[in-house]
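Enquirer: Take a look at the structures listed below.
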Structure 1
Amino acid sequence: MIDVTFCILGDIGSTFVENFLARTAQYFDKALFDVLSPRASNTKFPENVHQRILLETSSFVGRIPKVRGAWVLTKKHKFIAKAEPYDLCHVHFVDKQSALLSRVLNQKCRKIVCSVWGSDFYRSSEKIRRLQERLYKISSVITFTNEKSMIEFDDYYDKRYSSKLRICRFGLAPLEVLRKLDLNKMECRKHLELPEDSLILTVGYNNSPAQQHIEILNSIQKRRREVPENLFLVFPMTYGATDEYRNTVRKHLEQHGFRYKIFDKFMPDEEMAMLRRASDLMIQVQITDQFSGSMLEHLYTENVVITGDWLPYGTLDEKGIFMLKVSSVEEVGEKLVYALNNLDSLKEKCKKNPEIIWELSSWEKNIHSWIDMYEELL
């Protein structure tokens, strides 16, 4: 017998939403979860999770972005309007579409939760932020994954929503895979066809210009003479942006004569875990972020991580995580040379990172804050 009904707005194909939903649906086993997502998930969810509309797979609509967006919005609106009232609606990633549904959500949902992921705030124009505020006004809770983003959001909206804000972090399912992975560094490299005798540097974690791949390469090139010949660059570019952007990065690599490998096909969780363990260092200096799961996984495997001091990682600093910081992408080359010249001593400083990351970012430790929040609202 159903005792609670949830409406979930978000991309169920996202690993964060997938894992969040699998765990909350298992806990609220007598609840119904209607998930309105632009695409399907292959995850086997509990029977109380219903994937309701998946329109981007439509052969005609899916090929026309502007038409597709309007079509998906219309279908979501109709579905919610016709549905029985929901006890709670949870919006994962506050995009323009979700904001335009604010009126019907207010009519059909007793409580509303908005989870701000990062780019939905940082990369939104003033106009879109005003539109998003329609949802914030009617929300009971607005969640963030770190204090800095929450404070910046609070300041931007002149503390109108201070009482609604709270920290609820997503767990990282790959940490569980990493913890169980019984392959060592060399075995992981062999499986991924990476050179076993090289220093492996992972650059970014997706195929997006926001990762600043080109700028990173230009910075490293300026210090090329100080970089050892056995440095091997790895680019995980399995999602985001276009093939054209990936090819632009490839051309830069060829021009500069770097030894490299680009991963451009989907990688299952176990292979992603192998890549983390196979690496020695990681550079992560994207333009904006809340909490980079990929970077946390590299920290968990004791990689020396170089990241930007403009990114909101104060929580990691407070917990005692060891990382190297740059104040601009132009400094990456210099910091990389320093890291390579001092790799053994820096690796020693990374040995405390795994347990801190587990306490901070495993689902085992993080699911309770979400469950508690739901129970309070219900």
Structure 2
Amino acid sequence: MDRRAWLVVAGLSLASGLVLGLTMIALGIFVGPIERAFQVSAAEAAEATTAYLLFMTFGAPLCGWLIDRFGTAPVATLGAVAVAAGCFVGSRSESLPLYVAAMSLAGLGAGASTYVPSTLVIRSRAPEHAALALGAYLAAVALLCSVTPVLVSHLLGALGWRSTLRLIALVIAVIAVPILGRLARARPTSEHAAASHGEGPVAAGSLAAALGGRGFWLIALVQVLAGLAFQQVYTYIVPYLLACGYSPARSSMIFGLTNATSALGFFLFGLLADRAGPLRALVTGAVLCGLSTPLLLGAGEAGIATLALAVFVALWGATCSLPNQFVPLLLGGIVGERHFAAALGLSFVIYGMAGAAGPPITGYLVDQTHGYTAPFLLAASLMLMSAVPALGLRRLRNA
């Protein structure tokens, strides 16, 4: 990769990290102040977070459709403007409904200005090293999102929630908007190159035809299985460790290390994908993730707890989020450049909806079995099963 491509990756990482870290990741911190400001319950105050996430998730296909027609830079820049506007309007809100509406606008803008356009731009700017470049982007965003809640928490204590939201709006308007206007410009990518890199046939014709093809639904099945498996475990790592007798501090540290190895995994598997292809990297990651999931159950066994947790953190952490890195690379070769952004937005929704079903499944199984063995073994099985439709993409290419 040349220096210009790395500059684009760095700039988009900064913009996405600020947008997501200062809004989506930090919104929960505002729940308490919103309760007191509008004299509402915690559940009512959390409606703003729910609205943000719903508009971000379900607005992604619309944002992708707009990108396919108007380009990445206009849509991403306008999306960041919407985030800043939503935060500013939210800071001026005198009622909960207006605050919820403002956060809905911010959520829609976040979906239009972060993952979907950045993936498209990075993929076009670094076609020979797209897996590594996208891994670097995801890792950098994750690291930024790990520090921004601390900053927001300090600002809330010092300035109050209204001034903090206005400051967030200002930061996004002054930093993220110009970066996206300058760097969020995708280069044309040939369909032949996309098919070669994505390891699948390029779809032609209408968007409906592209989304109705076998290749897209194989990818969707990968997203469903992997999304379920990931959230079944991820959401319950700390509760499980607490149930095993670990202290809150140690449980949080182990959870934090898992997130850190995820960032490292994006780099390592990006290197593997650049050499062996994204499909092989995705399948390898799914197998390693599935096999390492049951190791978490060893945390309750005194003789093997330390070793089991160390291997779990290293292997599961490095592989649990790989679909976010490799699905876009495979998808481009399936649906073609003409419909790539819209299809990516839809796959984002599919993965998000599947992930949302994971925690209730684990919770139900814990209640029924009075333990975590059944849900974690189910998660391991689902992750291993996600490799099957991925391998089907190889057969589809060779057909």
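All of the numbers you see were taken from the coordinates with simple rules; none came from a lab. Bear in mind the structure is a predicted one, so any value in this text is a computation, not a measurement. Cβ atoms are built from the backbone, for glycine too; each structure is taken alone.
Enquirer: Thinking only about distance in nm of label points 7 Å out along Cα→Cβ at positions 16 and 312, which of 1, 2 has the largest value? Walk me through the numbers on the way to the answer.
Expert: Details: 1: 1.1; 2: 2.9.
Greatest value across 1, 2: structure 2.
Enquirer: Separate question: Of the structures labelled 1, 2, one was used to calculate Rg and Dmax of the Cα atoms in Å, for residues 272-327 alone, giving 13.0, 40. Name it.
Expert: Details: 1: 10.7, 30; 2: 13.0, 40.
Going label by label, the one that fits is 2.
Enquirer: Which one of 1, 2 has distance in nm of label points 7 Å out along Cα→Cβ at positions 72 and 136, as calculated from the coordinates, equal to 1.4?
Expert: Working: 1: 2.3; 2: 1.4.
Derived from 2, not from the others.
Enquirer: The value -26000 for helix-only ellipticity at 222 nm (-39500 (n - 2.57) for each DSSP H run of 4 or more, over all residues; to 500) was derived from one model only; which of 1, 2 is it? Write out the running numbers ahead of the final one.
Expert: Numbers: 1: -13500; 2: -26000.
It must be structure 2, since only it matches.
Enquirer: Using the calculated result -0.64, -0.74 for log10 I(q)/I(0) by the Debye sum over Cα atoms at q = 0.15, 0.20 Å⁻¹, for residues 168-215 alone, pick out the matching structure from 1, 2.
Expert: Details: 1: -0.66, -0.96; 2: -0.64, -0.74.
Clearly, the read-out refers to 2.
Enquirer: Compute relative contact order in percent (Cα under 8 Å, 6 or more apart) for each of 1, 2 and report the one that scores greatest.
Expert: Looking at the calculated values, the largest one is 2.
Enquirer: OK, next. Among 1, 2, considering only mean count of other Cβ atoms within 10 Å over residues 112-119, which has the greatest calculated value?
Expert: Working: 1: 22.4; 2: 29.5.
When mean count of other Cβ atoms within 10 Å over residues 112-119 is computed for each of 1, 2, structure 2 gives the biggest number.
Enquirer: Quick check: 21.6, 69 is what I get for Rg and Dmax of the Cα atoms in Å, calculated from one of 1, 2. Which structure matches?
Expert: On the way: 1: 21.6, 69; 2: 20.8, 62.
The read-out comes from structure 1.
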